[in-house]
Structure 1
């Protein structure tokens, strides 16, 4: 395999990995916008919260020093199991993602109940300002009460939770276990959500609420429950992306959600805001564009090129790649 082809494959794998993270975050924006027609800018901080919750769970379930503290001895049997071997390690990761998704999902429900629901019939600018306020509040809460520094996503001895082993090779390009883990998990979750929304009764209720909230309520759909579910699922997927981000890049910090959040919103717009498959497509497309731009042009222009793609899509396809065509009013 020629060096040029190997480099292209390497950038493609990196782009697909990054795109999987963007797609998971973009789904949160798309779910909320599809139902309420508001942009939940606090979603990027829920992604950040997922990274911190995941680190906390990993530390509690795998650090023997914590179990030696007074009153924490009950953790010893659990830690012995999670550190026992392959089965324990898989269970540790499953517990980490599950707890992070549930905790952050509940945070999303609470935010919807007290920050968005009272403004549901207010002018559209009001919930947007509320979302920005929640975002600033969460970011500064982590800054003040947890840490202003980057926290390493590692075990007590400094080693990574998921080691950077080579899963397989394509020619001279090595694909790590972490990249495979991110790509496969992202695709499974995206397919599961798409199937859930399109095939289940609750999914039909969500689509009905998206199309006409008042008519759906008259047909017996519990609007508040449907909206709360959307605010649970979106942040839960964002939390999974936050844990992946911490494992992949090796650390978390209080403002880690800003740039990925903006780019994931961009991905949702590129694919068609309000369209789940559009969010998936936009996320992977943006990740690949960023990777190739950084690899073949310059890392300094990577973000610029990504937003140029957004502008071009909005010029030639205002509704997004998979969104509805915008009819011109006469």
Structure 2
């Protein structure tokens, strides 16, 4: 099955290339990059030398469409939508990693991103967390792959919202991300000398992933959910560690809370519920499509503490995109994704 990666020279694009090289069904036949068009992939990124006999080309949906069966679009927000529209018009299924199709409400998109370049496609897109929308992903031709922060928050949170265990208005999310989540760009705040041995909150109360979390949390709760979301940058390349705090509606012991997670994810391949008392770590998920989750019930303060860890470039982006694409094409969703974390 022939696939293309549109925007293959960014961090998520390169992660897609790495995953697709080991996929038993998807054959990578085209990679695009505006800045590196005409350059051999192995020359641009020596880690891929001898692994992929392709050169980057300019992103032209009309020339890509006849030679691919599916496309991954890893372009910036608002830039991705026109390319997705052209690919879909040509009949090519798309797994899009931008935020352009994640929000169902056009008004909410306008509030956070501005005018939508392809509003007619919003109703056709399925939010791309397979553990939440598996059946819808099987029948869609456009997956809006979820953001990394929302994935890390929603996977431990949704079972408690669906079960009515917590107060929807009480949710507070604290997330800490490696710097690759900011993408490959020249930004003084992302310099090694600025981030090494440092940690800082950013975009407090105004991060664009907040409405994405609220949309899916509200769908799970059956009522509007407004969250307090505070992201941080930490001096590591990969990974997101998230802590979610919420107030239980009724007494919830540690054993009860753990049982909620275990029941929700008993049959899931990529969400691992840790043993009672264990906490997720970035090292255990680095380079993998796993999300490790845990829960603690602080009965003294009547607070439920939900924890998760994932690799922001894999389960938080490219691995999840491949998981979605596997479902879209009727394949086992774990194909190409059963990688063990690097040890040490």
Structure 3
């Protein structure tokens, strides 16, 4: 049987930086899609802490700084060496009084009193990090990711990464990373720059394993840690039986993907495990994966995620999925951490 624990893993290249196997994704603390009270979000962080989660991820983008402020407030009373915090750079928050009466157009239920400005320059990186420290009220950030540099490779690779490496070498931050919803450019960062870890959202899941072609082999070869986000493919794998209105990549899921997810769910059910529990177990087993970040809003969501993470998954499920053409044949056992 296989399952997940809460044990911490050190980054191969930065052993002083450790991440618990489950990480707390704080985008929903920025009022993603709809408003959440300070009390509700604080209770979610408290519940995660009591369960042993010690890795927390946020970004200026999440609610135009609201997530960073809320997460910092929830963590400030904790011993600083007892948790790992990551945030992101690449989007500076600039005052926008002319739109302050509107709502944020990028999916967060907050006033649009600020606007995002892409900036992966050395100065932009330092300004962004300083602003994040002020919003969190904490004395340091452990991990800093480049946030969605899809259209900004040259500036991100030649200015932002060296700026973060400089801060890492000065001891200001602990590790340098990049986070994206694709694997190809993340692979370039792994192979061509001095990053310590990457966050890959949605491209290595029980539904699709494209990152096996590029990112995961490169990360293993280079000793770069991989954090998996988007483990439920933005909703399609989040329920025991995927509904007809399920989402994929934050849009309505195509019918063929809903059908594939339902077939996976049926095999999971036949083996006595839910689809979301299998989805969590699958990604955490790859040897390059150091943590899985799940977006959490409420204490109830934390409890449900913990139940899923602790559910035993029969070893027989994986070959059954392969035999049905629902899991890539290349997902073969690599070592005793790999369940696929």
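Values quoted throughout were computed directly from the atomic coordinates according to the rules given, and no laboratory measurement underlies them. Here the structure is a predicted model, which is why all the values come from computation and not from measurement. Cβ atoms are built from the backbone, for glycine too; each structure is taken alone.
Each of structures 1, 2, 3 was scored by volume of the Cα convex hull per residue in Å³, for residues 119-166 alone; the highest score is held by 1.
Once FRET efficiency 1/(1 + (r/R0)^6) of positions 31 and 311 (r between Cβ atoms, R0 = 25 Å, to 0.05) is computed for every structure in 1, 2, 3, the highest value turns out to be that of 2.
Each of 1, 2, 3 could give mean count of other Cβ atoms within 10 Å over residues 79-86, but the derived value 20.8 comes from 2. Where is mean count of other Cβ atoms within 10 Å over residues 143-150 largest, in which of 1, 2, 3? Across 1, 2, 3, mean count of other Cβ atoms within 10 Å over residues 143-150 peaks for 2. Across the set 1, 2, 3, volume of the Cα convex hull per residue in Å³ reaches its highest value in structure 1.
14.4 is what came out when mean count of other Cβ atoms within 10 Å over residues 199-206 was calculated for one structure; which of 1, 2, 3 is it? Label of the originating structure: 1. Work out the source of 11.9 here, i.e. which of 1, 2, 3 gives that when mean count of other Cβ atoms within 10 Å over residues 63-70 is computed. Only one of 1, 2, 3 returns 11.9 for mean count of other Cβ atoms within 10 Å over residues 63-70, namely 1. Among candidates 1, 2, 3, the computation of distance in nm of label points 7 Å out along Cα→Cβ at positions 207 and 295 that gave 2.2 used structure 2.
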